[in-house]
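Structures given as structure tokens follow.
Please treat every number below as a calculation from the coordinates, not as lab data. Since we're looking at a predicted model, the values are computed, not measured. Cβ atoms are built from the backbone, for glycine too; each structure is taken alone.
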Structure P
Amino acid sequence: MRFLLSAGAVLASLSAVSPAHADALIDHINGFTLDRNGAIERFTGLLIDKDGRVKQLLHDGDPRPARLDFLNDGHGAVVMPGFVDSHAHVMALGFAALTLDLSDTHSLGEAQQKIAAYAAKFPGRPWIIGRGWDADRWALGRLPTAADLDAVVADRPVWLESADGHAGWANSRALVLAGITAATKDPIGGRIERLPAPPAPPQRRGQRAAPHVRLGAPAGVLVDAAMAPMLDTVPPPRPEDRDLALSTAQTILIEHGITAVTDMGTTIEDWQAYRRAGDLGRLRLRIMGYAAGTEAMQLIAGPGPTPWLYDDRLHMSGVDLVADGALASRGAWLKAPYADAPATSGLPQLSDTALKNLMSRAAIDHFQVAVEATGDAATAAVLDAVSAMADTYKGDRRWRIEQAGMFAPQDLPRLGQLNAQAGGIVATMRPGADMAMITARLGPARAPLASAWKSVAASGVTLTFGSDTPAQTPDPFAGIATVTSADNPQGVPLAQALAGYTARAAWAGFAEGHFGRLLPGERADFVMVDRDITKVPPAEIGGTKVLQVWVGGLPVYRVGDEGNK
């Protein structure tokens, strides 16, 4: 039986049937993908088999199958592979959308108004939870304080994470509940922002000076490891809260054309939410999980990486380790001091020995190792660790350097050498970072090192791109526009940028052959968009609109669906 359906009718009909597939043809389209050599291949028809995989790419003049279960006339629609976000925090994205969001505020006063309105709207919530504040965007000239929060909400604890997730802002009530006082010392890898210490009492003649340094009271902002007591104090979400957060995150990602995501820092609670969604048929996108440390890795996966589950929708690939913090909160570990804070060079989270031990613990059971390293001292430490283990852990390892913010010039040649010697290296970078903030932190001479995409790619490593959402909107078109801009001397060609969001991003998670390209045998994950990004200037790529999203040969989103939620 043969049906001719419009795009909208196909969405309605296929969404109504069971997950079982039937052979379908998406015809009369302007399609493109990356071939096995990384070059752009064009096609006009996409044949999908009953398992939701690409069966054949059809070109002009190729005969079409005589018998089909579904035929969709694309009417010239632009079709391209679904995007793979190489670095994201899925559950954090969902919770950010469900709690107080300060990412659109441009001043402390505006943030205070929004916090007060949120507290008034939800008088029964025992905690006010949110994220997204950015003191640099506010041009405050300082970090916000507990007193700034107390002025609008003093009767309930308030905890608000920064936009990059590496700092948190608490009111006085929250600090008391977490037990953070002037006597609380800064932990290794963390910093408690403090008020000026009170002057020491006058000494009597002959009295010995106090042997300890007087610490100021906590000012309200906790950085990196200093957030731990607060995170232990905030009430944990219920399973149903996590399920809602996952559903919300999936919707956000899919609407941006993302069909697969690399989830960094997966906890056992996150994993259980993913499994519940998979069991109930509600896992719409593909998640490559990297456990939040080796304990979570063992708890989730046991003796080795999990198999692919739910038709290639879920996989525990490896472990996520954290070497340092973020530039915005001056936690990124630098080889030289910060330009705007010469007294500090950042906050290393792990000693060299601890880093190597954790990497070895994962590698011995063939888990893939991903290390978040933003500053040049942190990336150098990761390269040292990989070099030390290259002779022990042979084979295809694909060591990942996440948030690869900057490499010192002398470390760039090491990238290529270790890529050949150590079983492959992946560098995941984030386009679209705040260059004004980066320049303030690093100074004009070092700032270009934070977006050296071309130099990193030229070293021979696999370059991929990720949004670090919710720190940044998960918009791959904006990212491609940024990294291909002719105005940036570190720009890369379009095919390379596209690969960093599709084929190479899948390869980076050992997902090649599963998804990432529209080629026979791989999952039919694709998006329909309003323009051919291979034929427009980079400045126009960022404005691309997603019209439809298909995962595994089935439609999961159509523009306009937002109003039906």
Structure Q
Amino acid sequence: MTHLTPHDLTMVLLALAVLLGVARLLGEVARWLGQPSVLGEITAGILLGPTVLGRVAPELKAALFPPEGPVAIALEAFFALAVVLFLLVAGLEVDLSVAFRQGKTALGVGGGGMLLPFILGFAVAWFAPGLLMDVPEDRKLVFALFFATALCISALPVVVKILKDLNLIKTEVGVVVISSAIVNDLLGWMIFALVLGMMGAAKGSFDLTTVVILTLLFVGFILTVGRWLVHRLLPVLQARLSWPAGVLGFTLSVALVCAAFTEWIGIHAIFGAFLFGVALGDSRHLRQRTRATLDHFISFTFAPLFFASIGLSVDFIGNFDLVPVVVVFVLACFGKIVGCAIGGMLGGLSKRESWAVGCAKNARGAMEIILGLLALQYGLIDERLFVALVIMALLTSMISGALVQRVLAIRKSVQLAEYMSPARMIWDLPARDRRGAIDQLVEIACKRDAKLDEEAVCRAAWRRELVMPTGMENQIAIPHARIEGLARPVIAVGRSRDGIDFDAIDGRRARLIFLLLTAKDKPEEQLEILSGISALSRNQKNIDRLIEAESPTEFVALLNSEAGVTERDH
């Protein structure tokens, strides 16, 4: 019976310890510099792999990370598990209900963000593949489909982080970006699954027709019956099993079963884990704390190991080629940004919002790298093109936030107090739920402005709330709506003694509810004010001072004072 010797096990544990330690350290450095942590984690692998350590101390590199043998096999299995779990977390970010509620706009932006880059990618890979790599004639179609799909994918986790950093996650632009990215990623991964199936069929696992049928049946089952079963089971699990062990055990077990099934039919394990994550994340019974626990458990242990492992097998200096790097980067940015912008304008967004959505969705991050790595492992692409895809993924993730901020021209500081009046505040909000709070705040907002239609404003604010709850961290909620013909922004504030559940990510009830109304044709006003209010939620001391204010007048005074508002703190 073959097994790891004590020496083999020692080297496996030492390799994992070194890789995880360096990856986490450089990931934190990247975050400190305002960049995605994946940048630092991949850099760790480059330093420990053939690019740096392999040149400086090849014997040490071979001892820690041998290219073959039992230690290499054990590490490969661990890295495969890591990427499967990472795709499970990525699937949790996909909220299908958000995409459905956005309807026309999500489909417009999502369709434009897929169609143009897909056409450009397929055309270049089919008619001028030499710009990318030497492609055998019998693999030309599969290669073109892969490259076209690779240009379509966005990195939803990176996109969400960028929106959070810019305080745009709850804005109209943020909701459109997330909902259309959900459409993009779901369709993109389904197409890529079929590409993997074509490659798997070529290796003899199943014939292509069987792979396609099994894939479509699995997708249909998971997104219908599977979603329903998960939704029904979650309350039972959370009520009867210990938290969080019960739900975590269920989640990981079913995710691994789904991953095993998709690996068996020939479309890779990550697709099964991703789809199960979609089904699980779409249930409103999944607690935010449970979601956060899963995210932290996987994102801070398994994910760094996987991304660091990318640099262990590829020489990024020896395989750097400027031509494919430039071609891939230009095609990716042009196709995604322009395609999303056109789709946004057709979907009813303003020009500025449309370009901002395109810039936000241009972040490729981890998803692009995973697609490239799978294609490399299947022998579909060479190491030069893989390096070009990794560079494109990292560069697009680095520049997206700055581009969004520039396009939207968001001011650094907003004086919230200038939009507030004690007459538009309810200092003991009687409402006990979200709908009641919105209705009561709309009523007091409309009393001061005869041009506002109270019933229409209520409908608009509640419709927006249903798309994505507006609860923020640290006991703040920001229900909002854009109203036709509004002369200037209106803010109504309610303070609730017991708090109201606005489904905040930290699970706390909102004590301060800001109702924001802005003009429909001035999206920048909503973005600036929402960003300013969102900044409040990052400082618990400021929130406590505002909640403890003895009157609306003192509340406004605190916002005006240096001690009150967070524009200076932030």
Structure R
Amino acid sequence: MTSMDEPTLLAVIARGEALDREFKSDRNRISDAVIYEEVIAMANSKGGLLLLGVEDDGRITGCASRHGERTEPEKLVAAIRNNTRPSQVVTVQVIVAAGHSVVAITVLPCHETCATASGRALRRVIEVDGKPSTVPFLPSEQRSRRTDLGLLDFSAHVMPDSNWDDLDPLAFEVARRLMNRPGSDRVLLELADREMAKAMRVVESRGDVLVPTIAGLLLFGRQEALERWVPTHACHIQALGAGGAVSMNDGFRLPLVRLIGEIEGRLKARNDEQEVAYGFLRLAIPRYDADGVREAVLNALLHRDYSRMNPIYIQFHSDHLLITSPGGFPDGITLANLLVHEPTPRNPRLVEACKRLGLVEQTGRGIDRIFLGLLRYGRGLPDYSRSDDTGVRVVIPANPASPGFAAFVHERVQAGKELGLDELLVLNALMSDRRLEASEAAALMQQSPVAAKVLLERMIEQGLVEATGERPRVYHLSASIYRRLSSPEGYVRTHGIDRLRWEGLVMESVVAHGKVTRGEVMTLLQITGDQAGYLLSSMIEKGKLIRTGKNRGAIYTAGPEVSA
């Protein structure tokens, strides 16, 4: 961590307490044991900053010296290391702010469950009142944490008291029908139920007996076996109207191969299509993209935390679909890297079996399909912002599609020029925001500014976007795309506004300085020499400027139109 100064500290305090920020008063001399416990709680969560000498309301009251006449950071670091298991290495700083000393302890997340040397394991949570708190870290919660960190595959756990009879032969037949989908391992079709289960590694041999794993029970288990051995597995499908009226509320505890069919059937019943004519092309635009929703549902079923009692919720609202899956994102995945992070399955054994059934992609990039299912119709992006440590929540909007854009994307596919996810992200943003810089495109794509700029320049070559300016270069939809969307006025608004704005800035400079040169216009507007020359010539034709001299020595002053 970089050194923290007083302004930075004050800015951090102004943000208040949070899951990764804890303020501790030292007016009654905080004990060493409490410090170790707070460090452990943060390490068992996502790390954070512990501030000693700050009240809960943000008032700085100061931290007393802990080592004689002063607090020695190195000694506090050593004490924390010696009193935590495994030893936690922290960063300690003493900052003087508002006339008081504050001790700032930076804690990193631990990639295994940790405790104080006295055996206390704690974690950070957000209470029902929205405030952060430190609470005991129970064994069942520790299992969930290990799953999040990729240290434990809960789905590979064998249920020793279960047996082969807990699996449903009907579920195996349903699985065989599912294997007609592309990407499935069709070799499995030739195997009997027991051999198929062994090949998929959803059962394990215990002597002469086959014992199901959690993955085996989830995929093929009888309902009564699931209720007994995997009571956390449940899915509720609801349809909620205006004012919260419930028109459907179905609960299921079925094997996944059957549950998927139940969910798809209910989606199909509520996924009305709108047929639109665009030129000579007729398109059927669904309320929801079936492939995208299917991937979102599979993500919820396969990557949920099965050690938590909460069920999965699939809720149809009037203007969106909400899918909630227990357990937060796996360790390392955030909203800022969701599109580019390598696949991190929470239940590897279960996911592996589903890949062989053809339910999920071998590449593990199903998240792309969720985004593509919206972007190809010009509908915007799925919203994961409601997600937290207790669950992943994705909102799939059902807002009106853009028929022109959907037709454009369809024609590109037919012509063998299919647009990739990054290109669709850029085009979608430009349709709503009109202008985009490379840094903004990079944030959308979750890639580097260099990669974004390469993509944008390639899109210029393809005639998808145009650019103005140099530093920074600003991108907007091309005239051909606006025409394709039957919105030529959009191009005029986007492109023409730049011209009007540029003319105004040039005239302001002429009024202020009496003249302007071509080079000064290039610097002022951050445009190329050709653009500056074209702009100045246009303003001369309009009578706004008069040119004196030639070439680089030309000087431009106010014209008769302005003088009048």
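Match the computed value -11000 of helix-only ellipticity at 222 nm (-39500 (n - 2.57) for each DSSP H run of 4 or more, over all residues; to 500) to one of the structures P, Q, R, and report its label. Only one of P, Q, R returns -11000 for helix-only ellipticity at 222 nm (-39500 (n - 2.57) for each DSSP H run of 4 or more, over all residues; to 500), namely R. For which of P, Q, R does P(r) over Cα pairs in 5 Å bins from 0, in percent, for residues 309-460 alone, calculated from the coordinates, equal 1, 8, 12, 12, 10, 10, 10, 9, 7, 5, 5, 5, 4, 1? Answer by label: Q.
Computing distance in nm of label points 7 Å out along Cα→Cβ at positions 421 and 549 across structures P, Q, R gives 5.4 for structure R.
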